[in-house]
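Just so it is clear, none of the values below were taken in a lab; they were calculated from the coordinates. Since we're looking at a predicted model, the values are computed, not measured. Cβ atoms are built from the backbone, for glycine too; each structure is taken alone.
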Structure P
């Protein structure tokens, strides 16, 4: 079993703020990339979500997010 420190080294978390109407689209999109990560709604009123990404896919997710910026408005925030 991996230690907590080792597991946290293998996981990348990103917190995004976006328009409320785009939360379901973002979840649907990432479900299509099975295994790339999960999305959790942190605050539905403020439209804040958290992406939990295996570190092996971090660069892929960054590319997807860069491309997605042309479709929907969101920004990464510090938690």
Structure Q
């Protein structure tokens, strides 16, 4: 029979920071779905294309602060 979640949470609180970090990594790995090589390849190709465009000067990157400011402004409208 599985232990109650409350008991597990109490045990976790007693762990050291490094033990908690290790536990979080294990839990996140368990939540991740297996990697799809075709999707990984598509994302790699997209990242390479975008990097090439920036290096060639065909596109100009927009600072994240500007992007978030524009999003906030559009949501206020």
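Across the set P, Q, distance in nm of label points 7 Å out along Cα→Cβ at positions 25 and 57 reaches its highest value in structure Q.
Work out which structure the value 39, 24, 19 belongs to, where Cα extents along the principal axes in Å was derived from one of P, Q. Value 39, 24, 19 for Cα extents along the principal axes in Å corresponds to P out of P, Q.
From which structure (P, Q) was helix-only ellipticity at 222 nm (-39500 (n - 2.57) for each DSSP H run of 4 or more, over all residues; to 500) calculated, if the value obtained is -9500? It must be structure P, since only it matches.
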